[in-house]
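These are the structures in question, set out in turn.
None of the figures in this text is laboratory data; all of them are computed from the coordinates on show. A quick note: this is a predicted structure, and the numbers were derived from the prediction, not measured. Cβ atoms are built from the backbone, for glycine too; each structure is taken alone.
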Structure P
């Protein structure tokens, strides 16, 4: 991942789809038993990892272990998006990235996300479309109107959607990877040390008072839509849409022209800012320090 980042910086270009795919193919995905909401009946685990920020089961907010050990993977995947953010979504911020491998998620909600999420799929596969209920305001999943979902081919487009609304993935054949860029709901509570590291990774961190509906409006609920007599409620003047889709071709707009000297200077600056991977000693020392801080906080209560 570091070599691919350096190549993109040296050549003054974007990180490519192929570079992301090669990185995902080499990633040793974790058999994750905790994401129960995405599992279909009979599944006990899925291949899924989180890079960036996460709240652990003890309530501590910190960089995930894979991020600390392999920060350049996080940087490369974050760069893929920030290199090609559409003009309409240039204000998009995020804290975390879900990496998913070869599973078709059951209908679920990403409870606790703040604001919208970007999603894109990579690989060679057929099927695997994203189903999305944009007006889902929290009804029981089984009561959502199946006919009012929208469907996206994530091989052909980048989608901005509200992960707190119901969504699922169609069955597929082949090798399918997906990346979801999102913000954790507790992002305002992060410590200064981890926030500085997130910024070092090139992740545009949201402010504590970020507006979760700046890019996508809130869902209206399907009862409201039915009462209005429309499957897709009309947008009000000045109101953002319920979702956005950009064809992949539209994301490859020309980059601003830079001289070789400017490209070289930017590459040198990126190399200086680059977050170094933690070795085994620092990795476990930091974990022990966090555990001690949690214990001290508990004792003080």
Structure Q
């Protein structure tokens, strides 16, 4: 292989070494800057205790006796347990190496947050292009405001949540561009987006801000493109919201009752927008089949029945 062929081969496959280099840069900064030690932050030790509960008992107890004396702290109602469960189950996978839990938890923030650069690259590439995606991934590794809360030994929710959130946003935006009613396999993308949305909410309370951004963006998009909406947006939003809600019911129902998607300020917007886009999709299909007048009559009647049923059952 001559030099020209080697250069051409590198040009075609340079993405992997570039992303690997960006990951190693972020990991080096986060790990070497803090050193192999656990930090003094209260949340770090709370997560450490929850992980030990999972490893020793197989679950997190309903009441944590070391908080809210004398009654104890009802952690399943008050806390987000996504990070402790992730740490516990991933530690089980690598425990055969002899690494202690403490050492694993010290290194984990540097590893996980540096890996978040990859889904951030995918998200930015989906929105713009590859070069901008690589720049975004690089900036993620060196931004001081990010480094101060994601270095080695600082075990807090933002570390894992960053991976989930970037994956969720990338999959949702990608689904809007790729979902096709005729190809049911394309529905996998918004379903995965919903699952990662649920995992994000289970891990970090700041996920609420991203939910509000998506709700506001979709609302404005509907207003500006009401007569030219693509069905892919509706399908993506409906499936994402549905599977996000289902994921939260599976992982921590006491903290995230299904009612928050109907009465909660944060998640209700997704439900309302899903209903609106769903009705628009249904209206379009019924119009093709029966005509616009008949379609409006059917949808109007169904909506009145929905409101009446909600009022009778006390859900409105």
Structure R
């Protein structure tokens, strides 16, 4: 039998599935190891199994081999790998909420954090708004049919002079989208599946406190203090995604005002605010804080 024709199967009870380098690599990435290094390690483990002509292996054996390899690289990586395995075996899912205005980087951070933690469901609040606007017509709820920074245009009643119309319009849209956000969180809790939700509609103080106070719910707000850097991100994003930046730059003043409002609400509700100038640092902090809190929760349930 040639080396390439040997297939390794992962056996759980009476069921067998092919060994997946990708699945193993994703579990390794939870430790903070880079994608490339994680895939290289997973490949080396697969090659080792093939050389030993081991055609069946249990998940426990894969864990032991991987943990041993990581220990040879860095004790901290091995420790994190062990802790993440303990967390993944819990029935309590972790819910990660990442708020922030347009252009701050919530989508990128949420996607990469979900990838690192092996969370398949990463949902943007704008997607939730899109679903809701399919159900609720523009005549019935016009503010759902425009972006957050333009929702104020559909305010009909006059406001007292001390109210900022752009902020008030944004908050009215948040009230409506929050209903959909809470439904997704509650469904994830019921199903026991982790989820990352990100977007501008995650305004601290608007979600039900019964949800945000749970120890397995993690709420972060991202910000960019440097206004120039924030503006440049729209221009860079337009180049990368071939989208026009004009719409965002035209509403940049409103976007900055919304961002200030989100940060203000976060501080008032004891939600962690993270300066997102260094994306990798932001993701590392979130992954580590989720792990630490979930381990604390695990220890309490023992």
| remark: Ranked by mean projected area of the Cα convex hull in nm², the structure on top of P, Q, R with the greatest value is Q
| field | Answer label among P, Q, R for the case where distance in nm of label points 7 Å out along Cα→Cβ at positions 13 and 277, calculated from the coordinates, equals 5.3 | value | R
| said: Given -18000 as the derived value for helix-only ellipticity at 222 nm (-39500 (n - 2.57) for each DSSP H run of 4 or more, over all residues; to 500), which of the supplied structures P, Q, R does it correspond to? | reply: R
| request: Consider the structures P, Q, R: one of them gives 7.7 for distance in nm of label points 7 Å out along Cα→Cβ at positions 53 and 253 as calculated from the coordinates. Say which. | output: R
